[in-house]
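*Asks:* Listed next: structures, encoded as structure tokens.
What follows is calculated from the coordinates using simple rules that are stated; it is not laboratory data. Note that the structure is a prediction, hence the values are computed from the model and not measured. Cβ atoms are built from the backbone, for glycine too; each structure is taken alone.
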Structure P
Amino acid sequence: MRILERAGVPFETRAYEVDESDLSAITVAHKVGLDPRQVFKTLVTRSGRDVFLAVIPGDAALDLKALARATGARKVEMVPLKEVQALTGYIRGGVTALGTKKPYPVWVDRSIEAWPVVAVSAGTRGLQLLVAPADYLKATGGQLAELATGGGAEPA
């Protein structure tokens, strides 16, 4: 939130009760009253020593081959969960592209542009940031690409 405030980016927060047994973006979406396609989750990936953050709709899966094409990498894989906090400073269910320990390249599924406002983690479990997609892309340096499979369709 401090990063967005310093950048003059308007945002809203929505708190929700955390269920340690279900940290899925779909569950979070229901708890904050949004469409799961509107709540974006941040996944940590790597290609060799290069780390990338992939931001996709909550109801979708990441297409690793599409991310590899977007980044120019030969192959991209998910970072094991046990390494996520050391790389980003965030725990599962609270990972965000804003304020990571190191600045990593951020790739965002193009479907984000379909929404007037999207929700992303505020960096902690139990709190979401609602922000305009253009502001989110600017704040994160995010680049758009087709990354999601099995979800993330246009809003109804």
Structure Q
Amino acid sequence: MRYSKWQLRALVILRVFIGWHFLYEGMVKLIDPDWSSIGYLLDSQWIFAGFFHSLAANPGVLSVVDFLNVWGLVLIGLGLILGSFTRIATLGGIILLAFYYLSHPPFLNLEYALPGEGAYLIINKTLIELIALWVLLLFPTGKQIGLDMFIFRRKNV
């Protein structure tokens, strides 16, 4: 795809900023030896609450969920920042954010242990970031500015 100079810059900045958010969240969890997703999972409400509660109920499953969450955040963040395997990183980010959203949707009459950063109704920052990743999936930039340019270089034979 061909973008104007400003379109490409805006898309790359968006990709890097979202990547930074993912990487930072992953690193904070990685360096905290006491971090676990158990509280977040048990605080889940709405129709998928049973699924998220079941993940927290089994210590073995919980350790896998914690590992996948932390390293998913780190690797997705690095992929987006570096423009490396951006399609995989973007899809991974969309999936992870969808789980976060379904676990804690901002619907009426749902109150969570940790207060939100604002008053939301249906659309919150998680959903906005998910949609932004969808835009990046539709308008990829890794092959123009990123390591994907080298990883997926086509050789004319």
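*Asks:* If distance in nm of label points 7 Å out along Cα→Cβ at positions 28 and 60 is calculated from each of P, Q, which structure is the one that comes out at 3.2? Please report the intermediate quantities before stating the final value.
*Replies:* Numbers: P: 1.6; Q: 3.2.
Considering all the candidates, the number was obtained from Q.
*Asks:* I have 11.7, 33 for Rg and Dmax of the Cα atoms in Å, for residues 76-115 alone, calculated from one of the structures P, Q. Which structure is it?
*Replies:* Working through the options, I get structure P.
*Asks:* Can you spot which of P, Q the value 3.0 was calculated from, given it is distance in nm of label points 7 Å out along Cα→Cβ at positions 20 and 148? Present the calculation step by step, with values, prior to reporting the outcome.
*Replies:* On the way: P: 3.0; Q: 2.1.
The structure behind it is P.
*Asks:* Name the one structure among P, Q that Rg/Rh (Cα atoms, Kirkwood Rh), for residues 36-123 alone of 1.01 was derived from.
*Replies:* Working: P: 0.94; Q: 1.01.
It traces back to Q.
*Asks:* Sticking with this one: Comparing structures P, Q by percent of Cα pairs over 21 Å apart, which one has the largest value? Before the final figure, lay out the partial values.
*Replies:* Numbers: P: 39; Q: 52.
Ranking P, Q on percent of Cα pairs over 21 Å apart, first place is Q.
*Asks:* Could you tell me which structure in P, Q was used to calculate mean count of other Cβ atoms within 10 Å over residues 52-59 as 14.6?
*Replies:* On the way: P: 24.5; Q: 14.6.
Structure of origin is Q.
*Asks:* Name the one structure among P, Q that FRET efficiency 1/(1 + (r/R0)^6) of positions 68 and 92 (r between Cβ atoms, R0 = 25 Å, to 0.05) of 0.60 was derived from.
*Replies:* Working: P: 0.60; Q: 1.00.
Value 0.60 for FRET efficiency 1/(1 + (r/R0)^6) of positions 68 and 92 (r between Cβ atoms, R0 = 25 Å, to 0.05) corresponds to P out of P, Q.
*Asks:* Can you tell which of P, Q yields -21000 when helix-only ellipticity at 222 nm (-39500 (n - 2.57) for each DSSP H run of 4 or more, over all residues; to 500) is derived from it? Could the numbers behind the result be given before it?
*Replies:* Details: P: -6000; Q: -21000.
The value was obtained from structure Q.
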